[in-house]
Structures are given as structure tokens and as C-alpha cells.
1. When log10 I(q)/I(0) by the Debye sum over Cα atoms at q = 0.15, 0.16, 0.22 Å⁻¹, for residues 228-347 alone is calculated, the result is -0.82, -0.92, -1.31; to which of the structures 1, 2 does this value belong?
2. One of 1, 2 was used to compute helix-only ellipticity at 222 nm (-39500 (n - 2.57) for each DSSP H run of 4 or more, over all residues; to 500), and the result was -11000. Which label is that?
3. Could you tell me which structure in 1, 2 was used to calculate log10 I(q)/I(0) by the Debye sum over Cα atoms at q = 0.09, 0.12 Å⁻¹ as -0.57, -1.02?
4. Between 1, 2, which one scores greatest on relative contact order in percent (Cα under 8 Å, 6 or more apart)?
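No lab work stands behind these numbers, since they all come straight from the coordinates. Small disclaimer: the values here were computed from a predicted structure and weren't measured.
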Structure 1
Amino acid sequence: MKKSLVLFVSLIAVTSGLLAGCGDNNNNEGNNATAATNAPNNTNETNAPATEEPASAEPFEMTIRHTQVGADKQKRLAILQDVVNKVQEEVPGLTFKLDGVDSDVNRKEKLRGEMAAGNPPEVFDLFGSPDSKIYAKEGKLLDLTPILEELGIKDKFSNLDPFTYEGKIYGLPIGGSGEGFFYNKEYYASKGWSAPATFADLEKQLADIKADGKVPLAGASKAGWVPLMLANHLWSRYAGPDVTAKFATGEAKWSDPNVVKGFAKYKEWVDNGYFKKGELGFEYAEYTTQFTSGEAILMYDGTWKSSVFKEGQSGEGLIGKVGFFNIPPVDGGVGDQTALMRDVNNGYGFSATAGEDERQLAAVKSFIKNMYNEEMQLRGLVEDGVLPAMKLDQSVLDANITDDLMKEIVAVLNNSASSFPAFDSLVQADVTTEISNIQIQKLIGGQTTPEKMGEALQKIQEEANAAVE
């Protein structure tokens, strides 16, 4: 089914991950730096009203907690730094402190603790659903609705549902993503293969790659969200793309036979040796290296990973040699077998206390104006492979998508008739912790079975469901 990228963007579902599918680049490098204040003025043209400058020019500092850490995120960090420079020029006395933290650590540890203590940074990386709704309910997030109306961009976003609570907007997505298989086209060509059209084709390729002495699938499961990207797609193929949304309502169970089939298929691939030995101890950075080095022929990841295959990045040696495909249909699978995980769940939020200070509020308005516009959305797409979160004209997109890999990604996404959110945007935190920190590693390590994994998850799910009744 051929659709335009504009239609794709409008269909992006409410989910989780690290521009990332179930998460983002899990690299533990930090970046604590005070932004420079003497950068040249490169103010973006916009039709939005000019931000009113407070009268006082007394120095004041605000913190931006971001997750653009590690070598493969330097493009994103550069975009953020340019926005910081513009805002500091527009708001007298302002100095931004950039606090770089690993995505998983920020979401699951630092930000949670800061919210509980009532002292989050003024600006911070925010996961949409369910995090933004929880923090908004607690009164910890700044209501952005009037700001978006003032700037004239409230209707410019493709999907704000993940950041909307009781009709008000409490965060803004920085971009969109989908998930699928990146594959080594050079290796495939040497075998006379093309991207698999059926699940049987895919499994035959995996077996042949293994027999050829190569690693079929990149693997790094120290952080559970990494293997759960693929596992999530597998159980959604067998049990239906809407099954995960039914766990929290009790309409479906983790122990249902078709869900267990998805777990079993993942375990079968582990037992067949399709992942690198010892991958339970590998971080996400190693996951990428296995593919870029040519050791692994396939890598299941988010579309954000396309940024690696650009000049100056870790995968530049594979420029022109990487393709992308969706998981093929499984025999007997439930629902739309072209469905693909998509999200607009990563973005920025702002502390409610920023709305109580005139100058901090001015800084927030300036940040939003300078970050969320056509120029920055296109920079994210062209420089970093991040799909736009805002509505852009098709002619503009066509003129700017010149990268062959991105064109292939867009074609794959447009050929999926529907989408589904990642599991961690649909189930309660306790369930996410159980599957991400315990069950998926136990399954990979042979310490549990697919059936026992389903039963254990369902027990936690029922406890979580009962707690909100």
C-alpha cells in the first residue's frame, strides 16, 4: 500500500524508545557542559510571535537534561547546542547548563527521583506515554498548551497524544521512528539474496548465515530494552499488533498461547546460535559495532540508527551497503502482518516551576520556538535520520530526502498498513521492570521457559491492574 511520508507521519502511534523503539542509545557517557554565550546569531525565520524579553538582565542559569551522549549522537547534540545558543541570545542574562545523561538512567532513575523530590531540571528529556501523563497528573509538568497557541504551532505536530493529559499538552516529541531489520546489502548480493518476503525466507537466511560462519543477528542484552525491540515485534506478529494494549485492560494475557509463541520464537533463535555468544553482557554500543564491523549481517533496531551510516559516523564504511526491511508475515499470525512499531514518544518536557518565573518562562518559549520549526525538523531528518514529528509539505520532504537508506526506510514504513506502540508505553512500570530487567534475560540465559515467562509477567500484570481499579 503506497502512501506518502506525510501520511506516514500522521499515522505514527503513541509508544515508547530512545528515538528508539523501546528505548534510546544506551551509552553511559555523560556530557556536562555550560553552553557558550558568544555564538553567532543564526536565528531561524519563523512566523511565530517574537518572545517578549523580560526587563531584567541579571544573570540566571537553567539546566537542560538531555540524552544526546555518545559518539553516535553528536549530530543530535549539535542541533541542541545550536538551539541553546539562539535562546541565550534572545533571553538576557540566561546561561543554559547542559546535563547529558544516558537515556535509560534518565528515565528510570534520575528523573523519577527528581520528580519525587520536586526538583527536576527546568528542561529535560521526557518520555511521552505513560511518563508524561503520570507527571502531569502530579502537577510536575508545565502546561504548554497556551505557549503553543501563542507561538502558532499547536496544530503543526503530527501526534501529541503521548504528551497530552486531560486535553492539555505537557511535552513535545522531538521526532518519530519505526523499527525493523537493517541488513548488509553487500553480503546479501554475494549470496544472490534480496530482502525476505516471507518468514520462512527470513529463517532460511538466518540459518545460511550461521552456516557461513557469520553472526546472523546483532545481539546485546545487558539492557533489556534492546532485545525486547525484536521480541515485541515477534509477539505482535503472532498475537496481533493490538495485543499489548489489551494487557492492562485484562482483554489479553501475557500467558496467552499466541503471545508465548512470540517468546518461543525468540528463544528458538537464541538456541540456534543466531546471536553472538555472550550477548547478555554486551551494551547497546556493542550491538551497533557487531553490525558496522561486518561481524553480524542483520541488526533489528530503530530507524534512528540510520544516522550511523553517514560520513564521519561509526558506520560510514557501510554507506550505500545497508538496506532495511520489515519483519515478514508469520504463518497463522493474528491481525495486520505488515504492522510496524512506530513512535513519537521521545521529546522534551519542562518543569511546572518554570512557569512561575517570568524569565524562565520566556526561556521556555524561546526554546520551543527555536527547536520546533521546519529548519530543525529537516536537520534532524537529514543529519540524524530522525523522522519529523511536525507536519511538513511533501515537496519539502522530497527535496531533502536524498539519502538512499532513508528513502528505503520511508518506503518500508509507507508500505506498512498499520502501526503499534512499544510495550513500555502501554503497560505499567512494574510490568516493564519485570520483563526488561528480569524475564527477557532469564529467557535468553535459559533460566526460564516461554511458558513460565508468560505466567510470571501475567502475575505482575494482574497485580498492576488491580492496583489501579
Structure 2
Amino acid sequence: MALSANTVWELEFNGNDSNGGGFVAGATGTDYSQQTTAQVAYTDLVIGATTTQLTSAANPFTSAHVGNIIQIASGTGFTTGFYQVVSVASSVATMDRSVGTASSTSGVGKLGGALATWNKLSTSMVASNMAFVKADGNYTTSFGATFSINITPSPTIPFIRIRGYGVTRGDNGQPSLKLLGNNNTVLTFGTGYEIENIAVDCNSLPTSTGFSISANCSLYNCKISNWGTAGVSAAGIADTIHGCEFTGGISTATAAIVSTFGQCDISANTFHDFPGGHGVLMGNGGLAVIERNIFYNITGASADGINDYYGSTIRNNTFYNVGRHGINSSNTLLSRRNVRGNILSTTGGYGIVLTTAAGAPALPYYDGNAFYSNTLGARSNMDDTGAINPINSVVPYSNIKDIILTGDPFINAAAGDFRLNANPGAGLACRAASPPKTWPGLAITAYTDMGAIQHQDSPSGGLLVHPGMSGGMRG
């Protein structure tokens, strides 16, 4: 046997790395992991003739201990490590596996109590475990922590989950972990992790990275700040980065998100206020989906909101005050791109740049974006040039869905309010204007706004409108 896949770990700033640190969900005992001190500190553990059995004269085992984790720290004949109390009968605890040599005495260990450091947590978890991290202090690290377990997600093998909380599990509080030195990655994860409600601060160290994730990883509601190289380095495929905040990358940084293969889902994130590097830098794998993100105050002279190499789908994002281009791509496979419904405002270069060796004609799958006050213009190399379309050798497609705005579309972009105003030629022109408007074979019309934030209509005349949607059904 080994530690149960159902083990739930607890990490608290005021915990102790010698504590047991965990409890098996569904066990019949009492969970003693959600406290800073161990429930029992043993100094006289004895291994029975059966090496999975433990006794203690000073602190006899009880039924309340079932499901708790003991961390054995020392003792001649003992194998140090974490063990689960599987059952207790007549003060004899049966553990999940052998704890050492039969009849060994004077074992030292602790049952219950939370762990204290990310590095200790990274060496404790086994496949499919969950860990909760409490925001009860300012976690710091000089060397980062590496979670090296790799699992292949499937219906029967759940992800390894790590979730931050404030006071009560599930309250979405964000414990923070700050890097103190050595320019490392703050947290590194293997394949198959879900990380939620964690804030990492790279402390502006020159070559630091916030998160490094492998394939099939997810980041939800995390905050990444002050990176030196990247906020997130995504080296695998099928990653999801959703609802996260990126801010404070230093001037020499590469990007807030660097995706090596570009096969990921990046949605509902905020990228803001950093002087160097792109918001998102996509590699050559292609087929990413980047949607409903907000990019603003990314001010480096060579910084793009999204720098995409190989044909991502980029939909309904908002770009404001970006140093170079809103969207910049060198993809040559034009048919793999879908860039629609975005608002690109106040960029130092173009709103959208499509750079290819053969040229880039206007095509329907990157028609349907809104542009305002972009220094070099709305689009580069994406217009109807009057020439034969090299994609299918027919009469060129003409951009008919793009909107060139005559006014600022936002309520107050300088203050971070990117809701659409109701001014003609500005926010009003972006309302209910994002393609597609209709679907083949269906008599249905959509009313999606351009950009990431959807406006809310006031109910009137029996029109029922769901919050965030600009159209509805007659009641």
C-alpha cells in the first residue's frame, strides 16, 4: 500500500514541517490537520511483530486518530516519512504500509497539525491528493518548490489539486508566496495539476518565473506579480489559465505568459501595468484559444498584447495602451486563425499585425474587430488590396465587419473601467456588434458586444435580459 489518493494536506504559515500535515477524506476519525500544532507528539513509538502496526504507551492510539497522517522523524529501525493511520484496535494502530523493522522502539513522530512550507508540501503529496493552503502569513522561499509527480488525467485518475483559502476552506482567499533569492521559478508543477487561489510574487528578480507548468495543468484565480522572465511558463499542451491577474513584470521580461507549444486555453485574465514583455507569447504548436482577457498599460516599446506565432483563436479581448501592437502574428497558415470580436485601442503600433512572406489578404476569419486611436493604424497587411486572394484564387474578400471607432469606447479606461459607454461611434458602436450574429440554418440573432466586458441592458417593455448579455427573450 501507499498513502491514500484521498489524502488532503494542510499548509499553514504557522504550522510545522515536522507535523503530520494531512487527513484522508472520508475516514472515520477526527481531522487534526487543520491546526498549527500536532495533536500528538510521539517519542516512544514501538513497531509490532507485524511491521505495519504501531503502539505508544504514553499516547495510546484511539479511534479518533483513524485517517490522520503521522510523520515519523527518527528512531532506530524506523523508516522516516508520512504514514496513514488506517485503523485502531485495542490501542494498536495499523498503518498503510510497513514503518520499519519489527520490534523497533523509541520512534519519534507527530500526528496531525499543518505543514509550514511549500517545499515540504511538494515532497509529501502523492498522485491524486489535494492540498489546502491557508492565507495566515507571508510565505517566502529562496529556492522555489517543485511538484514532480506526473499523472495522466482520465475519468478514473483525478488531478492533483492545490487550493488557497483565507479563513475557511472554499472562501477563495489567496495566500501569497514571495521569492527571496536565486532567481528561480517560484512554483514548478508536473503534469496534471490544478492550482487555485494562489498568489506568487517574483520580487522583480531578473530571471525569475512565477509558475512553471507542464501538460494538462490549470491555474484558476491566481495572481502573478513582478516576474523577471515570465509570469507563467507553460511548457506542455492542454493547459488552462483562467481568471488570473498578471501585473508588475520588469522591463527586461519576456512575457506574462510564455506558452512553448501554444496549445492552451487562456481566458478571463487581466494583464496590466508592466513595462516589459508581451502579455501573451505563443509558441509554434498552434490551436490555442485566447478569449475574454483584458490587456492594458503594457508599455514596453516592443511589447504586444498577444504575440502569436502559429494560428491561435483570439476572440473578444480588450486591449488598451499597449506599447507596440495589440495582436502581432507571424503565422503563415492563415486558415488556422480566428481573430474576431476584439477591441484594440490606443496602441503604439497597429491594432493587429499579420506578417507573412506571401502577404496577408483580408479574410473573413479575422474580420470583425473594433479599432480606436492606434498610432500606425487599425490593421497591417490584412486589408482588401484589390488583388487576387492567394488563399483560394478568387476575388478578394472585403472587410465588412470591422469597426473603426471615432471615439473612446470605454467608460474610463485610465481608471481601469473597460465597460462600454453609450456614445455613438464609440462604445455604442461596439454593443451587439461582435460576430457571429447568426448561425447557419437557425433563425436566431446574437447580440454579443465587442471586447471582454458585456454591457447590461435595463429591463423594459417585458424584455428579460440576463446580466452581462445585451439581448434577451420576450417575456
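1. Of the options listed, only 1 reproduces it.
2. Only one of 1, 2 returns -11000 for helix-only ellipticity at 222 nm (-39500 (n - 2.57) for each DSSP H run of 4 or more, over all residues; to 500), namely 1.
3. Of the structures listed, the value fits 1.
4. Top value of relative contact order in percent (Cα under 8 Å, 6 or more apart) goes to structure 1.
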